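Following this line, the structures themselves.
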Structure P
Amino acid sequence: MSMASFFHLSALLCIYLSTSVGAAPQVRLGGTTLIGTANLNSSVEFFGGIPFAEPPTGSLRYRPPVLKTHLRGSSFNATNFGLPCLQAGIESSEDCLTINVLRPTGISSNSSVPVLVWIYGGGFTTGGGDLYNGTTIVRQSSVRGTPVIYVNFNYRLGPLGFPQGAEAVARGALNLGLKDQIAALQWVQKNIGAFGGDKTKVTVFGESAGAVSIGVHYLRPSFSNLARAAIFQSGSAGTTLAYPGNHRQANWDDYVKAVPGCASLVSTPRTFECLRKQNSTTLLAAHAASDFKAVEQFPWVPSLDGAGGLFPDFPSKLYAKGQFARLPFISGANLDEGTILVPQTINTSQAIREIIIKNYTGTRLPGVLEAAADKVLQLYPDDPAVGSPYGTGNNTFGLGSQFKRGASLMGDLFFHSSRRLWTQAAVRAGVKAYGYHLTEQSFKILPELGVSHVLDVFYLYGDVPGFGVGGAIPPVLASQIVDYWISFAVSLDPSDGKGTSRTKWPQYTLKNKDVLQLSVTDLKPVPDTFRAAQINFLNKDPVLFRH
């Protein structure tokens, strides 16, 4: 399975609102009445497709979002999700900066209940709020007697959300997708009270690119003005490769070259004006063409934008200085995160070495990265019995002989090492933290992927229509995970004693570096010491690996 197809699969993880609805609920937002829908089967009210910023089209394309906290007109139809931001393979639109709110029935504007805000993943190129329906979470919060409001929203993706190159740097156009997220959270601060939410009790949570985004936001202490806690699922600020915007100039040039009316402007500071005149279909085709030429696996990701920016420096450097938001969090990852990151046909050590070199070239003086790559290959031996998916012995699933070796390395390099580095840095600074490790073997998409990236999302949102995994999701563990998340959002402690019976989750401390092993038969705290020698090496010089 290719990287692009798996992240597209990630973006398809969803459950849809029931068609069983009652009297339309209403919320007054300034001078406008929002008309939503009521799901009688789950006692959940939905308000969707609400603009939180002006459409980023025309002259606003490639510009920061323009916050929109009020609507025009006396009423607004909020019965459906808005279209996701422009991306291949699904119906989407550039007019996409909309937000969705789900709340328990009976909640009023004076209820002041905690708020969970979801940021979706998808490699910063796919995803949308309509794919992640929080009905299960909201319903369970009411059943356990601790109601919460669930919010999600869209943010710009690919070249529209994360322009690269010198022109983007000069125009202050880096990290537009992250700025969209900030605008959505500002909208929540302004308006969630009208839905019955408490703006001082906002917990942001997200998976993959969503968790990476939250990690970047944590690098600015002022993020505490927008949230009081977070849950990182398979991602942190160090997961993607932190480079200045200029580093990916070639990606931007390839993108512009693929636009017939703008190709002559490549490497000039005038590409934005030309691109603003193109239609969405042309831009989508150019995105696909430029991705085909990209050296990196993830060419459209957050960029370092310097002092005063959203991503001011390498995460590890800011961790060392204590320059981050001191907000409580949960952070974890799945057992076999790396199985989606390497080609399934990979069969030589040299091929693994080349993946490392290509992704991190330019990091240090000649020879330093090469030496590190050689050391990494020593630490991750050519032995399928210790590779990922873990616990599968010498079985190579008919794939390339180096697949399991590469999957073990890439899972640690992108996810497990950065999660451990971030958690321990935060704990040293006195931040309240909890860690988890999802290891449940009974639920897998494919056996060769193991407990892979994105599986945790199923536990929160349920089955995917047409995907047929509903019966495979362990229902008790799913309920326990949702309870842990709700409990943390309500009390900043995942073990409030309410809801399903579940193991007490210990706080991660310098003396007690335990993570909670999420498993049906073995739900318990375990030491955060797996692959210590390997991860210690990756974290010894984190800037080398752009962390």
Structure Q
Amino acid sequence: MKVKDQDAMLHLLPCLLSLLSASSIVLGVSEVKIGGTTLVGKAVPSLQQELFGGIPFAEPPVGPLRLKPPVFKDTYDQKILNVTQFGFPCVQYDLTLDQSSEDCLTLNVYRPAGIPSHVSLPVLFWTYGEGFDRGTVIDASALVARSIQRGTPIIYVSFNYRLGPLGFPQGKEAEEKGALNLAIKDELAALEWVHKHIQKFGGDPNKVTVAGVSAGAIMNGILFMHPSTERLVRAGIFQSGTAGTAQVHNASYRQDNWDKFISSVPACANRSGTDNTFDCLRYANITDIVQGVNGAREKIVEYIPWDPVLDGALFPAAPSVMRKLGQFARIPFIAGTNLDEGTVFIDPTQNYTSDLIRANFVTNLSTPLLETTEKQKFDDAINKTLELYPEDPALGSPFGTGNDTFGVSPGFKRIAAITGDVSFTSQRRTWQQTMANNPSSGVKSYGYLWKTAVLEAPPFPGPIFGVWHGSDYHYLYNDTIVDTITPGALEAGVTLMDYFLSFVDSLDPNDGKGVQRPKWSVYSQHEQMVMQMQAKNFTQIPDTFRKEQIDFINSLPDIFHH
């Protein structure tokens, strides 16, 4: 990749200088007033940025407010509120109480230093992932620095939402008490806060792009099923996830997971299996709650036990149903998947025979009330899926690795390919096709396939995982595990940043600023193309890879819970 010619860079210079000179005047004075409170943030002179971290957007969800929808908060008791660092992450199974807190509903704002009071910059609002039961905000300074460098500065916002059984309660009681999908309601509260106050930080409340990876992309996708989201959001970026990625179930489907959580909370264990647990949980000591979160994780076999569930309101119906009804926000978006989405969800120690893969389908997709005709349809679908994904390692994931099985069961690559297509690639494709086939909706979208690996390092070391699920976001944030060895990998990360920042700024990834890069075409009815993003090989390709398999998956949204 080459930087644009000198004339183009000189064209950007006045904008950059104005930002830098403004910041030099007020460097170290990072203050914003909301109501009667002055928020004092932190200047980061080396990056010409300011951080306002740990700003409460809802009342602490503790005691009587535990397991209830968030209570919006934008008035503070203090005259001066120190917001110089991130707040604690929300309670989650891999963090101690010294590392996390229930009082976690806070957000963070990065902005270019010293911007004039009249500036109104576009806003990138980030929702983190990690399976709905883990997750923390991350350092976005490299992304914001790139936005300044390329002459399209942004305001960046991240936030915490409740996780695991505290954010996604399951079961009959949670449904009856209106406690489903609390984490998504946390996100809506944070978006309301941004809509109301981001202008004070130099942001434009009418130019908010939501973005997220994995669980975060799924949560954003659920919001995109509602036309009302258009009031708060003007665009979206979805990395490894859409509303249809998580298998759609009702609240009772994971009743057993909820019971295992209750049985692990010492103060409430005797109520496990009943529909009378909430009162006990609300007054349980936080140490008991944390013990329950960790204990449930040890008892539950399911890889992702706390998915969003159908609630009749925020998540009213399966995405395929909502699209047929025309119930979706008319909002432009970028959506992409990684080459090997399925590998990280598969246990490499198992011997994946056809019978075991079939058993996995039955466990995850069947329901106990299948009618005889439905059972036959289900069995036929599984048989056809196994036929479409044959026992040939050369056709499996990680893709493009030939017959190499990396020392594990040859069936690993087979089930990894199925999992990636069923949960990710098929859902990205059908969403974009639906929008493209309804030009009257006015929704423009851009699709991509990320094919640049990260270093063979935690959390998924070794070539067996390939270009694994969500790995592109490490390039977006330029973090420590991006591939610094593969020729062109670092440049690929800068190109990804430039595409996304261009879209946040102008709703078009092709603003011509930053690195030279191929034109990224709108995904249209007659030109269904995606951008292949591979080190030293960014190019548009037809969105037809594994067409027969994915067309079959998308023809049966009821079977695959889409």
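Here, each number is a calculation from the coordinates, and none is a lab measurement. Everything numeric in this text was worked out from a predicted model, so none of it was measured. Cβ atoms are built from the backbone, for glycine too; each structure is taken alone.
Observations
- Structures P, Q, by volume of the Cα convex hull per residue in Å³, for residues 83-226 alone: label with the highest value: Q
- Structure with the greatest value (metric mean count of other Cβ atoms within 10 Å over residues 51-58, set P, Q): Q
- Of the structures P, Q, the one that 72, 57, 47 was derived from, the read-out being Cα extents along the principal axes in Å: Q
- Origin of the derived value 79 (volume of the Cα convex hull per residue in Å³, for residues 435-482 alone; candidates P, Q): P
- Among P, Q, structure where mean count of other Cβ atoms within 10 Å over residues 291-298 as derived comes to 16.4: P
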